[in-house]
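Input: structures, listed below.
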Structure P
Amino acid sequence: MENTMSNIMNDINSKHILFKSRYAVTYKRELESLLGINQSAEIIHTAVLIFDVLKERYPHLLKKEQFHTYTNIFPVIAFYKALTEHGIDSPMAILEKGAAEISCKKGKSYSKIVSMPGMKGIFLKMFSGGVKTLFGEAAGFRQEFLKNDRRSLEFNITQCPYQFYCEKEGCPELVHIFCQNDEYAYGHLPGITFIRIQTLGTGGELCDFKFRRTV
């Protein structure tokens, strides 16, 4: 009977908007592997409830900011608080592992693209456009571009919603997860070096992004 109820709860939770997030899907799978269906179902249900509270707390987010909060920031906060509430050991390690898995997959996809003939310069140009669109003021960021051509791309983020919401929700220790994601996603691109000195989430004055072609 207990297994049946856990399966029903899991099915209901899985249909929730939270599970449009890759983070939520990854953490759900990891928890089921670590803790089993019954215990993980309780934690996942708590995460769903916390996610709903976060959405209600910030009802006037612009659509581009929702892209970051609903799919990345709020899911990580929700699972962190749920894991902590249920007394699970090393919640940070669980979250870091899942985030690294997601970002490493993204890095492999980027690597395939830049490995194609003539794609390194195109990748930098497309990446620059994506940053301006998805990481602009309408999404809660402030940015400054320093260099932008076919050989290099350099810009700084001086205001970040990832830092803002994690700090506002009392868990600034989560921000470094998102900072590390950049290293996993961009740190091993063939023929393009990713250089970073500081991030807002680790005490820096800004998040610096430097991409330089080596070939």
Structure Q
Amino acid sequence: MEQKIVFMGDDRISSIPSKEDGSSLVNFLTEFPELTFTEEAIYEKRHFGRRRIGEMLVHAQDLLPSGVKFLIRECHRPLDKQKALWDARMKDLKKSFPKQTDEELFERCSRFIAPVNVAPYVTGAAVNLTLADEKTGKPLTMSETDTFTDAKYISRKARINRNKLAKAMKEAGFVNYPVWWWHWSYGDKYWAFMTKGENTIYDFKQQPS
């Protein structure tokens, strides 16, 4: 029997108390040079995160098979960008489903975009990443069309690579949001829910200027 996915907008997620350990956001490019970021991530300053997250990513990368490394697309996301993503998606949904209630639209939107009050990226606790060839830097086949982590209808190569990613991330202590195979986090509300924690470790954090 397949386990039902608990989406980000679920009351069980939003009701988890937010606590903050007081740690700062650090620049992963300088603090963890062994981690590789996409050019877009660097340009848009998506390479900041909690030091503990950086340490865990380095450990997870060490757990990967020889010849494979992480290619990171995003860590911390500013609050205004998260809100803009949510607002834009809600606007589109209202046009597509004009008869749905606000509650129904909220539930639909929160399947794929986290509401601002639970969004892990704004806390510096999440990471969006894929795998790449260690020598060439070329991304490995993961399948971007079916985003669900346990998607059935993806190629054998994509499944093998997703499993490599998942094994390393889980062993390092991250949890996955099963709607997105590339989304992993530690210390946020979704992590607390999945690990049966009483509260978060991290709360909203602003990038250093």
Structure R
Amino acid sequence: MIFSANAIFSAFWLPLPLFLKKMIQIEDTLISSDILQKQFVCNLSKCKGICCVDGDSGAPLNENELPVLDEIYEKVAPYLREEGRKSIEKQGRYVTDFEGDYVTPLIDGNECAYVIFDGDTAKCGIEKAYEDGMVNYKKPISCHLYPIRLQKMKKFTAVNYDEWYICHDACSLGKDLKISVFKFLKEPLIRKFGENWYAQLEEIDKNLPENLRK
């Protein structure tokens, strides 16, 4: 069942098993209740940025991000490792995966070609260039939003929480700090959907009973 932002408040008072069957609708998005209920804070000191290294393909890209990567690449390239630059020169600044979706290229089927290392911690070379003021694009929105994953549907965009075993430490830290997924991801959610959308989600969260928070 689906509730709009105006109707969702009554759903919060349903028994937990029934509540978990519901999605929240804000504008043209359908949002999993998990992003309100689950808690999450990235813990780089523990995970070492493994999400940039592990996985079957590169970071998902929207089509409107492709020309951005083309435009900024020459400014980002000096930040990348030699093997990353070589992989991009060979494969391209973006590729398609086995499902035909655009993604960042990988290095020999392993880490993202845009990955750099700070000691033993994987970080994003694009984000480093952004922090230095070289580009005005922080990183792919799919990376910025993780562990939220977006799925384009015919009339809606599904906003789901992606539970991955490598993020166990982030879940533990989120519980310790009592920070839910959507609060941790405030910046990228506003980047993607806007401040008004996020404000509606905050209002919904205010009406979520404490016994429904995990």
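None of the figures in this text is laboratory data; all of them are computed from the coordinates on show. Nothing here was measured: the structure is a model prediction, and the numbers come from that model. Cβ atoms are built from the backbone, for glycine too; each structure is taken alone.
Among the shown structures P, Q, R, from which was the value 1.2 of distance in nm of label points 7 Å out along Cα→Cβ at positions 162 and 178 calculated? The read-out was computed on structure Q.
Taking distance in nm of label points 7 Å out along Cα→Cβ at positions 26 and 58 as the criterion, the top-ranked structure out of P, Q, R is R, with the highest value.
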